[in-house]
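Each structure below appears as structure tokens.
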Structure 1
Amino acid sequence: MKFRKLVAVAHPLDNVIWRALNSSQAHLGRSHNQASKFHKEVSLLGGFANPSTDNYESMSALLDPGERVGLFLEEPPGPPAGWTVILTLPLLQMIGEAGRVPAHRKENSLITPLSEADVSEMLALTKLTKPGPFAKRTREMGDYFGIRVNGQLVAMAGERLRVPGHTEVSAVCTHPDHLGKGYATALVALIMGRIQERGERPFLHVRGDNERAIALYEGLGFKKRPMQHYAILEKAR
């Protein structure tokens with residue numbers, strides 16, 4: 001009797017930054033040997049062809065002296081000389097259930113699409129609330145929506161990383177003066193629904209210690225995937 005050898009098949013969301021930069025979002029970044037990086041005006045994020053064999057020499061060719069890169073790693077970073085670790089924290093990836101329409105999705109007259117004209121306000125809100133890296137051209141990565149109260153942008157969310165069949169929900173944030181009103185839930189549910197209507201699955205990333213946000217996303221149908229590490233590193237000047 002012959003036994004068939006089982007071969008582990010990588011999930012589409014494994015090493016997702018590299019996959020995005022070498023498929024759906026290649027036009028928003030560039031690559032060198034074993035590393036890829038979004039243009040710095042688009043995103044801080046970059047990735048390695050093999051995250052367990054970090055190639056900082058390849059990454060260095062993509063960065064200016066003193067420039068930073070954000071990485072999703074399997075283990076905390078241990079870069080060679082010439083790099084400084086600015087930040088590292090646990091990062092949880094979550095994926096939406098296939099075919100599940102968010103129960104909280106409903107019309108909200110306060111939600112409006114965000115455009116190039118809104119970038120300065122988007123930058124100000126993300127600087128205040130710190131949902132993750134957000135740059136001048138991050139809006140080009142996908143569709144973004146916001147909620148305004150008396151003309152002020154007080155909540156937003158949008159799409160960031162894209163790989164075939166999957167789109168990330170990102171930049172979910174609410175002004176501290178407007179918490180507890182369900183704005184984040186309404187925005188995430190809207191974006192989830194739009195992604196699912198395209199025949200894709202939504203996913204997201206959240207700090208591994210942010211229990212409040214994790215519970216919100218679980219209530220919307222997201223399931224936990226393996227924990228990773230998010231690190232920001234700076235190339236020597």
Structure 2
Amino acid sequence: MTLSEKLIYLFNQLDDYLRIKHFNNSPSYMSFSRKIYYLKKHRLEPLFENKRYFDMLRKASDIRNIIAHNNDLVVPNEVFVREFEELVSRITKPKTLRDVMTPFQKLKTLRLTDRLSDGIELFKQYGFASIPIVENKHLIGFLTEKTMFDFLTVSDQIIDKQMRIHTLLDVINLDKEPRAYFQFVSKDLTVDDGYVYFLDDFKKKHELILLLVTEHGRKDERLLGIVALRDLKNELY
């Protein structure tokens with residue numbers, strides 16, 4: 001297969017995927033360019049928000065059109081075809097959060113009877129931004145780097161390294177008060193869609209630390225694992 005043939009094959013694969021996923025496999029004609037601009041405008045494909053990726057899609061469309069009408073006028077180079085192939089794969093076969101999450105059973109955790117000093121030691125030793133508080137295999141909440149500050153805003157008590165974790169319960173539980181540092185999400189959410197949660201948070205309060213992965217993204221479901229921003233960045237970039 002020549003580079004031109006491969007690009008046409010990848011282009012058709014992506015075009016079919018987008019038509020089936022977003023346009024109900026409609027037989028009515030809509031150009032590829034119109035499709036991608038529509039999807040970008042309505043934020044239906046997270047990767048289209050990336051200017052570099054969107055420009056690559058536009059260029060692939062232009063090259064495909066030239067090849068289709070005059071196949072000896074232009075030949076795509078190997079680097080572009082390889083990068084386009086990777087992009088098509090990411091769009092059509094996206095990884096999900098269950099592929100990149102840290103499973104619940106592998107988490108470093110604390111109990112309500114542990115001391116604040118135990119949590120501080122885990123922060124220092126592993127460089128965590130948060131540590132799950134678990135009691136009888138049930139998630140109670142998270143100790144975060146900002147927990148101490150949050151505690152001082154709601155309590156008159158003095159922070160002491162020897163205080164028990166349960167003393168901090170009002171600011172480590174899952175009620176999103178005083179800080180919305182987590183979001184429950186489905187295990188089937190794509191990595192790109194998960195990243196959008198953090199991008200949206202950056203534009204607002206910049207509080208989100210973790211995505212909590214359950215079967216369908218509900219708080220009353222068993223926690224399957226957690227995903228931090230760095231997990232998504234490692235996968236995406």
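As an exercise: FRET efficiency 1/(1 + (r/R0)^6) of positions 38 and 118 (r between Cβ atoms, R0 = 30 Å, to 0.05), calculated from one structure in 1, 2, equals 0.05. Which structure is it? Only one of 1, 2 returns 0.05 for FRET efficiency 1/(1 + (r/R0)^6) of positions 38 and 118 (r between Cβ atoms, R0 = 30 Å, to 0.05), namely 2. With respect to distance in nm of label points 7 Å out along Cα→Cβ at positions 94 and 166, the largest value across structures 1, 2 is given by 2. State the single structure among 1, 2 that was used to calculate helix-only ellipticity at 222 nm (-39500 (n - 2.57) for each DSSP H run of 4 or more, over all residues; to 500), giving -14000. Label of the originating structure: 2. Once relative contact order in percent (Cα under 8 Å, 6 or more apart) is computed for every structure in 1, 2, the highest value turns out to be that of 1.
When mean count of other Cβ atoms within 10 Å over residues 14-21 is calculated for each of structures 1, 2, structure 1 comes out greatest. Calculating distance in nm of label points 7 Å out along Cα→Cβ at positions 182 and 214 for structures 1, 2 picks out 1 as the one with the greatest value. Looking at distance in nm of label points 7 Å out along Cα→Cβ at positions 126 and 150 for structures 1, 2, the greatest value goes to 1.
Given a computed value of -0.88 for log10 I(q)/I(0) by the Debye sum over Cα atoms at q = 0.15 Å⁻¹, for residues 54-189 alone, which structure among 1, 2 does it belong to? This figure was derived from 1. When distance in nm of label points 7 Å out along Cα→Cβ at positions 62 and 206 is computed for each of 1, 2, which one produces 2.8? Answer for the origin of the read-out: 1. Of structures 1, 2, the largest value of distance in nm of label points 7 Å out along Cα→Cβ at positions 22 and 158 belongs to 2.
Could you figure out which one of 1, 2 the value 151 for volume of the Cα convex hull per residue in Å³ was computed from? Answer for the origin of the read-out: 1.
Laboratory data are not the source of any read-out in this text; all were calculated from the coordinates shown. Remember, predicted model here, so these are calculated numbers, not experimental data. Cβ atoms are built from the backbone, for glycine too; each structure is taken alone.
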